[in-house]
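Next up, some structures in structure tokens.
Coordinate-derived values only; no laboratory data. As the structure is a computational prediction, the values presented were derived from the model and not from experiment. Cβ atoms are built from the backbone, for glycine too; each structure is taken alone.
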Structure I
């Protein structure tokens, strides 16, 4: 706990001073230069008991909270979207898996069913329409783009936090510097 004293000014306002400022010069908010009395003279002024210095909530903490929330929400959404993305059914791996399944089905067919499948195959290859694949790929690309956008927003939130910490933005204003009194 530190003790401060009210130093009155001609304008009617008071300036709070500490013992460490005894004998120095301070400036009132009206612009008047005030001489702080000596320690003995401070005893004549009205003392104010100030609360112990606490780390209170500052604007910097608020800015950091905003940046962290943006980063966490956007990052979580991006991770969720990436984790939810299913395997591409048109990839070579998926097609190979499908071919192995069909080969296993053929191995388990009776000779009559194999003959029917062969006759159907000889009748001409069925060429599928490639529109579903194109639509799927376009939708998947859009889904991935939005995942990247969310990841970028998360990175911007982290960058915002770093900038706030590096620049000290939102910190409480520091007290005006005290001018030392010249020896006369």
Structure II
């Protein structure tokens, strides 16, 4: 596995070593020891999540606050997504900055999102199946949302706004910058 730290400290793009032949391919999808060595930190995942989304579905930008903050390891097993993370760590030199990357079943790239980040994704293919590991349990009372179209972030989504499908929760998220100050 190759790990490359992004411009957002502690956030890594991971690419597995893939063994291909005329029968298909094989790769190790997760190895705790190799993963922790690659990112230089010990992360114990306690929950796996999976979502199926149609083209245009935008989920996010979500995060868990305080004692329920979550680190995530995000992968796509079917389709293509635009994955976006936002650094909400007030003591970080990249506080308030975002990173956008295309993850797909074909490129098999993953993103490790440390605690203190908001996360969201947009389905670019007809459908997508996204799986992600979390190092902490979900707590509804600790959930935070930043609107996908926050003017101060200026995220460039890869579909036009009239093509986006959002949940009521995401559509009704406040336009506040309180998490970005």
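A few notes on this one:
- Per mean count of other Cβ atoms within 10 Å over residues 7-14, the highest-valued of structures I, II: II
- Computed 3.2 for distance in nm of label points 7 Å out along Cα→Cβ at positions 15 and 47 - originating structure among I, II: II
- Given 11.0 for mean count of other Cβ atoms within 10 Å over residues 87-94, calculated: source structure among I, II: I
- Identity of the structure behind -1500 (criterion: helix-only ellipticity at 222 nm (-39500 (n - 2.57) for each DSSP H run of 4 or more, over all residues; to 500), calculated), options I, II: II
- Structure responsible for 1.53, with Rg/Rh (Cα atoms, Kirkwood Rh) calculated and labels I, II on offer: I
- Structure (I, II) behind the derived value 0.10 of FRET efficiency 1/(1 + (r/R0)^6) of positions 39 and 151 (r between Cβ atoms, R0 = 41 Å, to 0.05): I
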